[in-house]
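Read-outs throughout are calculated quantities, based only on the coordinates presented, and are distinct from any laboratory measurement. Predicted model, so just to flag it, every value in this text is computed and none were measured. Cβ atoms are built from the backbone, for glycine too; each structure is taken alone.
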Structure P
Amino acid sequence: MADYHFSPRRSLGRTGFIATRLGIGGLADPNVPIEDCIATVRRAMDAGLNVIDTAPGDQDGCSEEIVGRAMDGRRQGMFVIDKIDHPDQPVAPQIDASLQRMRMEMVDLFVFHDVSTMSGWHALTARAGGMHQLEQCVMTGKVRFMGISSHHPKVLKAAVDSGLCDVVMFPVGPFVDARYITEVLPAARKHNVGTVGFKVFGAGKLLGDTTGYGRPLSGRPRGTVSAGGSAEAEPSLRRLSVEQCLNYTLTCDPDVALLGMSFPNEQDAAFAATNAFTSLNEARMDAIRLLAREAIEGKGDCWWNP
């Protein structure tokens, strides 16, 4: 690995945690031995990245196990994010199960996963709803901060304005609903709510011929960058580069840009692009948005855009 080292940059909203510009996304690939996944996480930690995300639904808890084992002996100075996958079920038992899988006593941030309808948000904030239950877990010391992840700008705006969320997670990339960037990011900054951006690469659609997360298009070669360095067929559709996607997202400037980076070569590409980053002007941003619209065409539903 090239000598990349990223230093903490700024506070993740009102959490007070000084986060690095890049965060480590969940790594749970059933085709990769778990020891290799753990080593990949630690490789990112060695480069200085200090925010890591997981979820119980990622490969049936395997992602949480990977994070827990990677954190063994290295927990200090790391900000761990986990999810509550079932907002309609009691919250405390879900948190207890996640902590058990990770072999941790406390996680920094739990967010309700994919709260993407206003009815879902209203249910969470109802009396004795999920947000109230999560607040009780904060009081007992199992979690320090709370929030949501969402694929809907209207829900996110309501969450930010409510004062109930310390951090919100949402898409920030070249192909996302403009409201994430023009409305949600400014509102979060105004209210000192932390922002963690994902879908930087459009679930991989912007980098290769896939319907998302490595699933190949029917009748087309994969042509993705997510193959651990192995040779693949050349892509048949337009693609963006890692540099274009990251430059766009970093110019939008969420507190943290969360990347999967499942293989060392993916990490190196992301690290190099971030190390060379300079903010883009509006003309370059427009050009990348146009390329992204072309690159996403014919690759299936973009579920993160309402």
Structure Q
Amino acid sequence: MALREQIEYAPVRAALAVMGRLPRPWARGLGIGIAGAFYLVHRRLVRVGRRNLQLAFPELDERERRRILRRLYRHLGRQMAEFCLLPRLTPDNLDQVMATVGREHYLAAAAQGRGVLILTAHLGAWELSSYGHSVAGYPMKFVIRPLDNRRLNRLVNAYRGRHGNQPIGKGEFARGLLQAMAANQTVGILLDQNSSPPQGVFVPYFGVAACTAAGPAKIALKTGAAVVPGFTVWEAEQRRYVLYFEPAIELARSGDEDADVAENTARFTAVIERWVRRYPDQWLWVHRRWKTRPAGEAPLY
């Protein structure tokens, strides 16, 4: 395991060092080139992306769906560069790379004193999103699945946490979130990945049932935490990223816990879908989002 970890760790460490020293346009160009190579070589992910786009956008022709997927890879290459360049961001130069719109919605939610769950997705620059928020003076926690490579996991989290951000592993999800909400802290939740029962519930996503983690809805109902949508996307006209906050989502509270959890999870997912439709070439289509199917339904992949 030690040798395997070193083999995986060394090239990533080298990439961080090399790209982190390049001028930002050069680093982005290199990242886009690497991602383009992955598009040509790693065909399994490309097939997943094409299938997902068929499910989400049946009205589009194949040419347009392929265009979205190619632009996604270009976007992912740019994100590779942005992650390597994170240590360069400071309060003085942050606005050159990332602006924020709607921060008043986040501040209003935090002022309620019951904690804030930032609802987000693998859309746009999700790593830059939490990092930039911390550089601006608002450190937060985020829920992640730790990388299997322990050395790589420590390295990546060291980059993420340079301005006070802290990870919450999925193994400590419930306890970590409850403690954070009790302390009126902020936690980022990526709620756009496939889940499975009983942790997940099926809700519509692009008109197709998608098993989605129910934990955030349960935590919000239990603690009274505000759920605030927050997405950082690349705005080509501005030539920079913009972190958009929306007002907190109104939660359903009928008294039927199971029904409320399902309804609120559906509301959260509908917000994500709305943003993905707005920026379709910035969402991670290569993830098997619809892998888990309702009982008796045929696989989609």
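Check the numbers for distance in nm of label points 7 Å out along Cα→Cβ at positions 193 and 241 across P, Q and tell me which is largest. Don't jump to the answer; show the numbers that get you there.
Numbers: P: 3.6; Q: 1.8.
When distance in nm of label points 7 Å out along Cα→Cβ at positions 193 and 241 is computed for each of P, Q, structure P gives the biggest number.
Computing helix-only ellipticity at 222 nm (-39500 (n - 2.57) for each DSSP H run of 4 or more, over all residues; to 500) gives -15500 for which of P, Q? Don't skip to the answer; put the middle values down first.
Values: P: -10500; Q: -15500.
The correct label is Q.
Quick check for you: by relative contact order in percent (Cα under 8 Å, 6 or more apart), which of P, Q is greatest? Display every interim value, and only then the final one.
Values: P: 17; Q: 24.
Answer by largest value of relative contact order in percent (Cα under 8 Å, 6 or more apart): Q.
Tell me which of P, Q gives 2.6 when you compute distance in nm of label points 7 Å out along Cα→Cβ at positions 57 and 185.
Details: P: 2.6; Q: 3.9.
Only one of P, Q returns 2.6 for distance in nm of label points 7 Å out along Cα→Cβ at positions 57 and 185, namely P.
With P(r) over Cα pairs in 10 Å bins from 0, in percent, for residues 129-176 alone derived from the coordinates and found to be 25, 48, 22, 6, 0, which of P, Q does the value describe?
P
If P(r) over Cα pairs in 10 Å bins from 0, in percent, for residues 249-288 alone computes to 26, 49, 24, 2, which of P, Q did it come from?
P
Check the numbers for mean count of other Cβ atoms within 10 Å over residues 17-24 across P, Q and tell me which is largest.
Details: P: 23.6; Q: 13.8.
Comparing P, Q by mean count of other Cβ atoms within 10 Å over residues 17-24, the maximum is at P.
Identify the structure, out of P, Q, from whose coordinates volume of the Cα convex hull per residue in Å³ was calculated to give 145.
Details: P: 126; Q: 145.
It traces back to Q.
Please state which of the structures P, Q yields 2.8 when distance in nm of label points 7 Å out along Cα→Cβ at positions 41 and 89 is computed from it. Display every interim value, and only then the final one.
Values: P: 2.1; Q: 2.8.
Computing distance in nm of label points 7 Å out along Cα→Cβ at positions 41 and 89 on every structure in P, Q gives 2.8 only for Q.
When you work out distance in nm of label points 7 Å out along Cα→Cβ at positions 81 and 161 for each of the structures P, Q, which one comes out largest?
Working: P: 2.3; Q: 2.9.
Between P, Q, the highest calculated value is found for Q.
FRET efficiency 1/(1 + (r/R0)^6) of positions 121 and 265 (r between Cβ atoms, R0 = 30 Å, to 0.05) was computed and gave 0.15; which structure, P, Q, did it come from?
Details: P: 0.15; Q: 1.00.
Only structure P yields this read-out.
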